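Below, each structure is written out as structure tokens.
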Structure I
């Protein structure tokens, strides 16, 4: 029996989400399955920066801290999140079930997707020998 992973990415994504996923794929070096965090340049995704954010990943204990957040996401959430750990933020709007999805992304070392009012694509980034950041794209569903 084939098991569907939690937060599976659908076969069809919106054009902006597909653009972010394609950009992420283009950053992979050689045979690596996950691109390196230091290769990401959000400026390469001009026109959708307001719907992107970068999350720092910490191990032991696993925590997620908002490094960069686009203006659309700030507006949807209702405030700034930069520098805050996600467990310090209310799990509302674009952050519903974020910690669960982020943990699944880190564990699987693969993109994940969630949709419930907002669609969210999380993409792992490598650094320091582990998934050290997540690139995220959010859109109204």
Structure II
């Protein structure tokens, strides 16, 4: 169980650190901020797509382990299923979070920043503690 928990924690930490690196690169002017801010049509389309992705990913990630097939798999296969489904759940949150951080700096639109913050806060609800990992795999 400890190995699975460590892998899931490392997955979260990797993406959080990657987001922090992106912030540092843009804030230190190593990367050019607002390079896509000229195209308002593209900005609208990307904002809309990311809002829809965020609105779908958050409830799906938070409720993923309540689906009957996932719950059955967790009870039958234990750590192996927890690693698979835990990784899927984490990726549903961290990939859009990282994209929103990048898009925030590329477009300069605060909507991306707010969505990244919301997704970051969702990580606290899925963080793989030892007790959570054990509770999710108990028969």
Structure III
């Protein structure tokens, strides 16, 4: 896979995320891909499980949007830094909606295989998101 093909895949990925197209996003992974995500609380395997994680974000944050900061490509490894922001208007993870916004940087560390993502680690401040949207309170110092 060329660098340009990888860049094109991640451009399509950002577009699918901003359209909230969880089914389209899942096609960018190998059938047995593994995603490690704080939202899932563990690693999940397979397109259906990955699609479920993305659907949780899209239903909890109906206005969630992603902006690419930069993309680093090194052979079959990709690191994507993005800014993710939205509003808890749909009730994240089945909890009552708070109407509060959040904004966090997110890093995805990916391994590519045959033009698709075979492994992805999503790194972001999950606790910070929950604090920003008012589901967790910070303890005073």
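Computing helix-only ellipticity at 222 nm (-39500 (n - 2.57) for each DSSP H run of 4 or more, over all residues; to 500) gives -28000 for which of I, II, III? Checking each candidate, the match is II. For Kirkwood radius over Cα pairs in Å, for residues 10-89 alone, the highest value in the series I, II, III is held by structure II. Structures I, II, III were shown, and relative contact order in percent (Cα under 8 Å, 6 or more apart) at 40 was computed from II.
All of the numbers you see were taken from the coordinates with simple rules; none came from a lab. Worth saying up front: this structure is predicted, and the values here are computed from it rather than measured.
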